[in-house]
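Alright, structures below, take your time with them.
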Structure I
Amino acid sequence: MGLVFLIKFDQTPNNCFYLCRCCQAPIASSQHYHFGFSEEGLSGSIFSSLANVHTLGPEHDREVGDYKVTNVYCNQCCNVLGVKIIEVPDEELNLCEADFLLKMPKLLMWNGHEIVDAYEVAYEENY
C-alpha cells in the first residue's frame with residue numbers, strides 16, 4: 001500500500017471521536033455519526049465521513065440484499081471496520097450512497113476525557 005499518513009485528532013475535552021479498536025488510529029468525528037441501522041443483512045452505525053480508512057476498489061464490491069457495498073479498512077492496521085455504501089435501493093430513506101456503516105464493537109471512542117468502548121456508549125445512548 002506504500003507510505004501511510006494518518007490524520008490525527010486532538011484529544012481535548014471539546015473533541016469527541018472514534019478510533020480503531022485494534023490500533024487506536026482516529027477514524028471519525030462524533031459529528032459525522034448519525035444513528036444505528038439494521039436491515040437486509042446490513043447492520044452498524046451510519047457515518048457520513050471517515051478519516052484514515054481505505055477500500056480495495058470496485059472489483060471487491062458485493063451485493064448485500066438490495067445494497068451494493070465494499071469493505072472499509074483501517075489505514076494503519078488493515079482491520080475491517082465495516083462497509084461503504086456504493087448503491088442503495090430507490091426507496092431507501094436512511095442510507096445514502098457514500099455513507100459508511102461501521103461495526104461499533106470494532107471501535108473505541110475518545111469521549112473528551114478518556115478512551116471508552118464505543119459499542120457500550122452507542123448502546124447506552126439508544127436504550
Structure II
Amino acid sequence: MGKNKNFNVEETVKKIGYLFLQNGYNGTSIGDIVKETGLLRGSLYGTFGSKEGMFIAALNVGLENDESELMWGLILVAMLEVTPRSTKVKSIIQKWYKNQNYKNIEEKIGAEIIKHSKLSGLDHE
C-alpha cells in the first residue's frame with residue numbers, strides 16, 4: 001500500500017534519481033517509481049507534476065552534490081535521453097555546462113561516459 005502525501009521529499013528525490021541512473025529516463029516507468037518509493041501515484045504527481053518533473057527534481061539534487069555518482073549519472077541521462085525533447089532539462093544542462101571550471105569539460109564528460117558504462121579498466125587495443 002502506498003503512503004500518503006506526507007513524505008520526505010529529499011529522500012524520495014534521491015531514490016527517484018538513483019532509479020533514473022540505473023534504468024535511464026526511458027527505462028524508468030511511473031510504476032517503477034511508485035514501487036521504489038512506496039508512494040501513491042497521486043502523491044508523486046501532486047508533488048512533482050509529471051515524470052519530467054520528477055527527473056528535474058532529481059537532476060537538481062544531483063547537481064547540488066558536485067562530483068557525485070548521482071550528479072554525473074543524471075547529467076549523462078539528461079544529455080542522452082531528455083534534452084532532445086525537453087527545453088526545461090536542456091536549459092538546466094546548458095546552464096550547468098556554461099558554469100563548469102574544468103579545463104577540458106568534454107574530456108571529463110567522455111571519461112564519465114566510460115566510467116558509467118563500466119568500460120574503464122579495459123585494455124585499449
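No value in this document is a laboratory result; all are computed from the given coordinates. Just so it is clear, the structure is predicted and the values come from calculations on it, not from any experiment. Cβ atoms are built from the backbone, for glycine too; each structure is taken alone.
Across the set I, II, relative contact order in percent (Cα under 8 Å, 6 or more apart) reaches its highest value in structure I. Out of I, II, which structure matches 11.8, 33 when Rg and Dmax of the Cα atoms in Å, for residues 37-84 alone is calculated? Traced to structure II. Here the criterion is FRET efficiency 1/(1 + (r/R0)^6) of positions 13 and 93 (r between Cβ atoms, R0 = 41 Å, to 0.05), and among I, II the highest value is seen for II.
Which structure, out of I, II, was Cα Rg over 2.2 N^0.38 Å derived from, given a value of 1.04? Here the read-out was taken from I.
The greatest value of FRET efficiency 1/(1 + (r/R0)^6) of positions 45 and 109 (r between Cβ atoms, R0 = 30 Å, to 0.05) among structures I, II is that of I.
For which of the structures I, II does the calculation of helix-only ellipticity at 222 nm (-39500 (n - 2.57) for each DSSP H run of 4 or more, over all residues; to 500) return -19000? Only structure II yields this read-out.
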